[in-house]
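For reference, the structures are reproduced in the following blocks.
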Structure I
Amino acid sequence: MLKELIRKIPDTPILITAPHAGDFYPNLFIKNLKVNLCEVRQIEDYQSNKILDKIDEHMADIIIAKCSRAVVDLNRSRTAIDHSMFTKVFEHEPVSEKQMIKYGLGVFPNKIFGKTILKTPLPVSYAIHMLEHYYDPFHKSLYKRIKYLSKVFGFCYHIDLHTMPSKALLNFKKEPDIVLGDNFGKSCSLGLMNYLKSVFKENGFTVEVNNPYAGGFITRNYGNPFKGVHTIQIEINRKIYMDENKLSLKNIEILQEIFAKIFNNLELSEKIAAE
């Protein structure tokens, strides 16, 4: 279940994903929910895909998840499964991202702000349905497009767009507006990192790198500069573009203009490749 804006003949090697933008909640999820849906919605990257609205459709491929991350988290490994949530073990691959599972934030989130959200144990059919309908299509599409752009251009610039709650940033003396994550230099070139950092700073934003977010599963799994795949995670402080309590947009035009400035620039790929 995706919204895909895929170019037939791409002019640039740019791909943008928004894996946490979804606000669709399947009936199967709601049926097993033990808290109010309003509480669950607090972890959405609320309408973050609208930040991309002014990017020229010829300049980037865009893949947007429609299903909420509270149902299936696309930024986790497929095997980041807390088997205690289910009637029996159904995935026999080694469990990954054990720390995230401990926090209740595996591929099937079970805790939001420390509060258990789902009735358990769940039938195995629940997990299989969610993975096959919402997780697998996203990752298949992402893998396929990275492979295609890399083949056509010799490299791919992949931006993974996220937003972060402002209350997660209270430990900073100066709260960052933007956090760029490249898995501590492993998922993209220094040129791409420096380019994005400079554009945001030139527009008056406070930028942190790999702190407190260095990139999730998507960044770690797909980013491989040695193979020409440059993946960088962009986290945006939610209070810049929305009212976090009311779940409503405000001042989003500022971010829309900056993203248009970054990705509507034909010189982007040449500029970074030259560094």
Structure II
Amino acid sequence: MTNPLLSNLESKTFMIALVCYLLSAAFYFIFITAKKDRFARAGYVMMLMAFLVHTVCLAARGLNAGRLPLSNQYEFAAAFAWGIALCFLIFVKKFDFNALGCFVAPVIFLVIGYAAMQSKDIHALMPALQSRWLAFHVSTAIIAYGSFGVAFGVAMVFLFQKQLQSSSFAHARFPDSDTLDLITYRAVSFGFLFLTLCIITGAIWAKRAWGSYWSWDPKETWSLITWIIYSIYLHLRLNKGLRGRKSAIFAALGFAAVIFTYVGVNTLLAGLHSYR
């Protein structure tokens, strides 16, 4: 039986986080259009507030469910948004690139908005999910997808760089092409590591749950497609010197595969992972 106090806490903190993410995206939009630095700072503060409240929301959900909140579409989408926010805050701190929020904040809001449209009911885990591998498998997916979300945002900055740096204001606040390319590469590399761990732990889990490491389930297949896209990106960059616009397009294509792996597969293709 669920705890009404925890359910209420989860509901309120989810809505607060949703509103804060929206405000963050709005402030970043005003920053880039009005050319006022205070709006970028406000966007970052709203993002940080949203992340902290969102963390409380996920903790309340986990305590109420008696497990990690990673087992259905609502929970994974909420955790997906949280993962992007976490990676965004890390990369902003590391590279002093707050203007990245202009492209990442809207993505986070769309993902958590998708979560808001899903059923928030708490159900007992089906037998296939009752495994200690759940935490390892889904947690690595969240970190991977979050990092790929940041790489997508940086790739968008690169692709719109000419328009963004047409004024001295934007030129002083967005990194040069080489730095953008480096940030994209590091974000993809970090995400690729965790996506690889996600696939490996998923295979081990599948062997225990269904008796086979790989069954060509739609989500397994699309996870592999996503992994191949990013592995090609890394191969071309390390061995063929892939840089610039083509590199950014690859990063954007990879994130499109990520979105389809989660939203498209769950919506359009039935399989063993349909419960997510």
task = Identify the structure, out of I, II, from whose coordinates helix-only ellipticity at 222 nm (-39500 (n - 2.57) for each DSSP H run of 4 or more, over all residues; to 500) was calculated to give -26000.
result = II
task = Taking 2.1 as the value of distance in nm of label points 7 Å out along Cα→Cβ at positions 62 and 254 derived from one of the structures shown (I, II), identify that structure.
result = I
query = Thinking only about relative contact order in percent (Cα under 8 Å, 6 or more apart), which of I, II has the largest value?
reply = I
ask   = Taking percent of Cα pairs over 25 Å apart, for residues 54-181 alone from the coordinates of each of I, II, which one would give 39?
value = I
ask   = When mean count of other Cβ atoms within 10 Å over residues 150-157 is calculated, the result is 27.6; to which of the structures I, II does this value belong?
value = II
key: Given 3.5 for distance in nm of label points 7 Å out along Cα→Cβ at positions 70 and 102, calculated: source structure among I, II   = II
Source structure (of I, II) for distance in nm of label points 7 Å out along Cα→Cβ at positions 94 and 238, computed value 1.6 = II
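Since every read-out is calculated from the coordinates, none of them should be taken as a lab result. If you're wondering where the values come from, they're calculated on a predicted model, not measured in any experiment. Cβ atoms are built from the backbone, for glycine too; each structure is taken alone.
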